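Right after this note come the structures.
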Structure P
Amino acid sequence: MDDELRILAGAATPAALDALDDRVLDALAARRREAALLNRMMAVAAFVSLGGGVVAGSSFSTAAVAASPMTPLAPATPLDSHS
């Protein structure tokens, strides 16, 4: 095994191996920038959605209408009793 390690130590490394670290670090930096941009875009989308909901809720208001009970067998309120 020592002989194989000496052979590997004496072998020339490929030129692409030296540039591998730079490519990996560049890809990580690009991914970090994309993640930060995505977070900003999601925050903007949340604010736009919230603003649209507030505007739609305040400008298109209608009169409140009481809902009818879902089943005719149940009383409309728990305090309603037919005794």
Structure Q
Amino acid sequence: MSNIKNLIVGDHRDPRDEIQEIFPAQATSSSEQVASEWARSVLESAEVEASNEVSAIAALRKAEPRLGLKSAVFITKTVNNS
């Protein structure tokens, strides 16, 4: 139901909240760091460059179906900026 609502009114959640839910922080890494490391691994396995944002986002969402579009974009930008 919330996916339909998000399509109609837009998803206004902070993508970091979803990232924290999917990629819990570890003793030495924040949720964002865990997600970025995971994303690098996924993109390397899929042979997709993070700079190819559309393909990178698609690969991340395919690897983790719970990952929303905003969160996938956020992670891709984080990987690109590091």
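Here helix-only ellipticity at 222 nm (-39500 (n - 2.57) for each DSSP H run of 4 or more, over all residues; to 500) has been calculated and equals -23500, so which of P, Q was it run on? Intermediate results must be reported in sequence, preceding the final value.
Details: P: -23500; Q: -21000.
Attributed to the structure labelled P.
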Practice problem: Work out the source of 9.9 here, i.e. which of P, Q gives that when mean count of other Cβ atoms within 10 Å over residues 22-29 is computed. | Solution: P
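If distance in nm of label points 7 Å out along Cα→Cβ at positions 30 and 54 is calculated from each of P, Q, which structure is the one that comes out at 3.1? Walk me through the intermediate numbers first.
Details: P: 3.9; Q: 3.1.
Only one of P, Q returns 3.1 for distance in nm of label points 7 Å out along Cα→Cβ at positions 30 and 54, namely Q.
Comparing P, Q, where is volume of the Cα convex hull per residue in Å³ highest? Let's see the in-between values first.
Values: P: 295; Q: 91.
With respect to volume of the Cα convex hull per residue in Å³, the highest-scoring structure among P, Q is P.
We did not get these values from a lab; they are worked out from the coordinates using the rules stated. If you're wondering where the values come from, they're calculated on a predicted model, not measured in any experiment. Cβ atoms are built from the backbone, for glycine too; each structure is taken alone.
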